[in-house]
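Below you'll find the structures, each written out as structure tokens.
Throughout, read-outs are computed from the coordinates displayed, never taken from laboratory work. Everything numeric here is computed off the predicted structure, so don't read it as measured data. Cβ atoms are built from the backbone, for glycine too; each structure is taken alone.
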Structure 1
Amino acid sequence: MSGLKKTRGDVFITIRSRDLISTSIGDFNNSGRFNLFENIVATQNEMLGCELVSATIPNSFYNLSSNNQNNTISFKETNDPSYKILTIPSGSYDILELSTEIKTLLDTNSTNGITYTFTYNEITNQITITNSNINIITDFDFTTATTCRRFLGFTNSIKTINSLAGITSDRTIDITDTRNSIFIRLPNLTNNKIIESSNGKYSNCIAQVPVVLSRNTFFTFEPPRPFVMELAQKQINSIDILITYQEQENAVNFERADWEINLIISFFEIPHHNTRRKEEYNLSSMLEKKVREYQMKQINDLNKKNKLTDFVNANNLNIVKTNN
């Protein structure tokens, strides 16, 4: 909305999650409603704009959890009739911690009593998995819906350990599992200026916030050039806040931790509003003038006709009287 003239001072709104009427799932603490004590109203000649100028976000959400649907590993060994799907405890892991956790699960659930080794290569950002007995074949199914494969750097496939070399990541490790940013949304403030690549449709997102990889701490988001969202409505009674990952249906679980955001509501003059009103007024005036002119012409024509009729009638009467 650059280039538009502001009509009056901005309204600064600071919002804390703990003050909201919660609308989140369970204890996620990712959404809520803020009811305004006094409505924000734009005049007929104004439009409203909203921008997020800063946010304080706790990095309390887990990168691996049942909520994120990425907390299982599926494997089977020689003599296993089917795959075993093991659930990894939810948490915030780095790659070494996750490797240790998965190794423990594999070793504990091994049918043949073998042990597994995870070797991380920091230079290539890949991991190699081997087992302790080359005579035992191990298959990993990285095609399941809740697999942790991206953490370990594997594509959507089945990988088999059948040699001393084991298996090595065929893509780089992604400890965020593609959740490297969160989206702050204002569901009840409508606009048609934002489009997300996830669905190609207009979005209620006001800011995309990169996730800083420092777990269990707070980080501050201060965009150097905040996006000003043009609002369709002229009145704001309440503000709904929703924080999700890239897909709106995938809510961020803050594990009850609190967050804060700061918004600015601005008032802008509607471009060419006065000109349009003037043009509309002029057009209306012209139509009214034409109607009046037509009506006057009709009246004048009728008067002329009536006078002519009266004149003819009067002359006829005089002729009759003279003949008598």
Structure 2
Amino acid sequence: MCGITGLFLKNRALTKDLGALFEPMLLQMSQRGPDSAGFAIYRNPTSMNSIKVVLQSCELSFEWQELAMELKASLDPDLTFTPIHNHCLMLVAADETALNRELLRALAALQGERGSSPVSIVSIGRHIEIYKEVGTPQAVAESFGLHEMAGSHAIGHTRMATESAVTTAGSHPFSTGRDVCLVHNGSLSNHNQLRRKLISQGAVFSTDNDTEVAAQYFDIKLQQGASLEEAMTAALGDLDGFYTFCIGTSNGFAVLRDPIACKPAVMAETDDWVAIGSEFRALAELPNIDHARIWEPEPAVPYLWENALDVPDADTRAQR
């Protein structure tokens, strides 16, 4: 029932090889999740006054240029857009509030024209890009050119749907906040109750997936000023069910298992990288795996690794 993978590079010299290292990890989890797959990659941070947004269309032939021209007129004449399969990466010089406002207005206009919106927001941030789709992990990886991507860290998921329909919107990773994403193996038993509570705190949901509830939970905790480690500690009391989470932030990579540790997970670490997979075979092709420290993450223990942002030669701080 689903596979999760994550790779965090501690050695900045390896960033050019992130996709080549990460793609085999994702493909090894194909049998655990043949319905859909996706990944978040953290790369190419923008300037402080610019934001990356990844959009997804249900129409493979969607005319991204039309939407880009509308946003250029209302928001940023120098906006750039790069179609990638049925997704589009846009770089906008704007603050997040203005970007969200104009995006929602433009998408509402599209919905009015066509009866339903053909475009949805997948991720927003200075570092994150999320690409996900219905289909086999191999087809998804090939469609988006994962093997060629560079970056600092990546988080992936292969899905076998249990809690909601097989759709692109229901696939992982889920991102509900700036540069934050989450993948999940398991199920939450109190997600409906928690959903109502989060809505009262300002959360807006786009699916009925229980994983989106977990993603919103962490996002709101971070907005309220909690550190990622504090949010994970709080989650142990607030989230009921079985879960292995892998969480990404602009400079971080974290893992959390429920107090029973019902869902499988294995981790490995060297001086150059740290990785997680639902099974060891996801890690087997990583460089120097024979000399890695390999362990099963403990139940109810937050694991967190972070890099200093935008500083190529910064030391990596590892915590357990």
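Computing distance in nm of label points 7 Å out along Cα→Cβ at positions 122 and 226 for each of 1, 2, which one ends up highest?
Working: 1: 4.0; 2: 2.8.
If we compare distance in nm of label points 7 Å out along Cα→Cβ at positions 122 and 226 over 1, 2, the biggest value is for 1.
Looking at structures 1, 2, which one was FRET efficiency 1/(1 + (r/R0)^6) of positions 130 and 298 (r between Cβ atoms, R0 = 30 Å, to 0.05) calculated from, given that it came out as 0.00?
Numbers: 1: 0.00; 2: 0.55.
Source structure: 1.
Can you spot which of 1, 2 the value 31 was calculated from, given it is relative contact order in percent (Cα under 8 Å, 6 or more apart)? Please list the in-between numbers first.
Details: 1: 31; 2: 24.
Structure of origin is 1.
Identify which of structures 1, 2 gives the largest calculated value of Kirkwood radius over Cα pairs in Å. Don't jump to the answer; show the numbers that get you there.
On the way: 1: 25.7; 2: 19.6.
Comparing 1, 2 by Kirkwood radius over Cα pairs in Å, the maximum is at 1.
Check the numbers for Cα Rg over 2.2 N^0.38 Å, for residues 50-217 alone across 1, 2 and tell me which is largest. Display every interim value, and only then the final one.
On the way: 1: 1.26; 2: 1.04.
Looking at the calculated values, the largest one is 1.
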